[in-house]
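The structures considered in this document are given below.
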Structure P
Amino acid sequence: MDAASILLVDDDVELLKALSKVLEKEGYTVTAKAEAQGALDYVNASPLRPDVVITDVSMPGLTGTELLAAIKQTLPDIPVIIITAFGEWDQYMDALRLGAFAYITKPLDKIELLTTVRRALTK
């Protein structure tokens, strides 16, 4: 069986590198994008579909919530995990309403993130 593929989106390049390493160490194939529009372009253009998308909420340009909505429109079965430094209730409710699989606040707990990814892959 091929390694599960994860599309990781965060404008914090250092966090992007760190999370990529954590996920790759667990055997996942990671495609990292530093902005949501680039991630959406990748999803729309690539014949390979990610098994899971992990996206930050607050990014310049297209937000993670807008990315979530766009992905769910074309690929409703792909689980999207939202990560954010600002755990606001309205944002949380919006994300769930739009179909987010999970909502995790930063600083990220590695075990919580990996457990959530495993749950998303077995849904």
Structure Q
Amino acid sequence: MIARLILTALLLTVLAYAAIQYRSSRWIGALAVLTALAGLYFVWLPGHATVLAEWAGVGRGVDLILYTWVAISLIMLLNIHLKLRAQIELITALARAAALNDARHRADQQTSVSLKSISQD
């Protein structure tokens, strides 16, 4: 019973997070709500997880939930990796543009200083 209460508290925390996240990203919020609700359902009715697992060809409900958890975690890890890679590429492009802009600015300053010194002679 203690495990059910702890899991329920954790899943209710996920629901609260989903409500906050829903404002900024509807897909993430909706998926988090669905996942938390499914988790609450299977925490309080674990026999249904076993029936679903047998239908899916997995021995126990816990195994099905763990396999699903691993699959979702791998998808999230791939998503985070791709976003991080895109941000690194964006930072590289911004740094390159800033360096070229700085080089042009310095070249313009040197040209104007050279032209001033020539005009004074």
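Any read-out appearing in this document is the output of simple, stated calculations on the displayed coordinates, not a laboratory observation. Note that the structure is a prediction, hence the values are computed from the model and not measured. Cβ atoms are built from the backbone, for glycine too; each structure is taken alone.
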- Item | Highest-scoring label, criterion being mean count of other Cβ atoms within 10 Å over residues 74-81, among P, Q | P
- Which of P, Q yields 12.8 [Kirkwood radius over Cα pairs in Å, for residues 18-89 alone, calculated]: P
- Which of P, Q yields 1.6 [distance in nm of label points 7 Å out along Cα→Cβ at positions 82 and 106, calculated]: P
- Working back from 22 (relative contact order in percent (Cα under 8 Å, 6 or more apart), computed), options P, Q, answer is structure P
- Message: Given 2.06 as the derived value for Cα Rg over 2.2 N^0.38 Å, which of the supplied structures P, Q does it correspond to?
- Response: Q
- For distance in nm of label points 7 Å out along Cα→Cβ at positions 34 and 66 computed as 1.9, the structure of P, Q it came from: P
- One of P, Q was used to calculate helix-only ellipticity at 222 nm (-39500 (n - 2.57) for each DSSP H run of 4 or more, over all residues; to 500), giving -14000; which? P
